[in-house]
Structure I
Amino acid sequence: MHLIFLHGPVASGKLTIARRLAERTGFALFHNHLAVDAVGAVFPFGSAEFVRLRERWWLDMFAAAANAGRSLIFTFAPEDSVSADFPERVQALVESAGGRVSFVGLTVSDTEQERRLVAEDRAAFGKLRSVDLLRELREMFRRCEAAMPAGVTVDTMVAGPDEAAESIIGTLRL
């Protein structure tokens, strides 16, 4: 089992690139908003129950996939409602089942991030679309992203989604 842990700031292209990766690799796509939207339908974002249930769902899915030998791509936007040691716990869980984790970080400039933020397709999953709120939260996002484990980094200003997917595939030898 191989888990591609695709992380980056809001509007960095995580889901778009993850879809391209899934098409090319056959890996399942378990994107962040599947859990966020399901748990958020019942509990407010950031509440104790939201945080507990979202993490439980993530970890249970990783454990089941690892035990079944099912490779997958996970998209993740580091932020304060997720414990700082979450990536390391995911890695330990997957590796204990004989799998491996590859951390792939995406980057994007502030200007491009703000341009992408208001795109209509972001509304489909209730994603952040307020430039003012992004600006308020940007330093928190940067701090959380900086704490992520080292791995492959892709600048989504240089590589479009197809090129980014191909670069990740080549770098990770998928």
Structure II
Amino acid sequence: MRYVALLRGINVGGNAKIEMSRLRQVFETLGSTNVITYINSGNVLFDDNRGRNDLPHIIEQAIQEEFALNVPVLVRTADEIQALAALIPADWSNDTVQRTDVLFLWDTIDNDEILAKVKINQDIERLIYTPGALIWNIGREHVRRGAAIKLIKTDVYKQMTIRNSTTVRKLANLLK
């Protein structure tokens, strides 16, 4: 099965630094094949015969052993990433005019009740829930007033990892 591992919080602001070539080696040591990384923010595409629910713990433990870092890992199948990318409205982009992020959710908060916890301002932002993720869009001029910025101060934020729409679309294309 083809998967994507999304590592939370690595190589951000000089913290939790992980070299991508070493990360690829960790996955290969675990028995994964066709391992590639995409950009430096912890996106690993790989093939593995183990189930999706077994992999996060295995990967987290290997990262702890290799890098001495506690890095939460979320795993999605190729089909899940491609379906998610297809749900991002075509006119939602990540550019100088607007910002579109995908907030990948851990199982502990993955249900439509998450919408009540993410209080958006409907005049300036839009939010779509789909199992496993929230897709958030806002004009660049309003980002500081948006719901995603306010999430940083909550417990909900610690149970998600975020990628911009450009990255999610690229991952979907790489998985084809």
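Every number in this text was worked out from the coordinates using simple rules, so none of it is lab data. Quick caveat, the model's predicted, so the values are computed rather than measured.
Suppose relative contact order in percent (Cα under 8 Å, 6 or more apart) works out to 36; of I, II, which structure was it derived from?
I
-16000 is what came out when helix-only ellipticity at 222 nm (-39500 (n - 2.57) for each DSSP H run of 4 or more, over all residues; to 500) was calculated for one structure; which of I, II is it?
Here the read-out was taken from I.
Computing semi-axes √(5λ) of the Cα gyration tensor in Å, for residues 79-126 alone gives 20, 18, 9 for which of I, II?
Label of the source structure: II.
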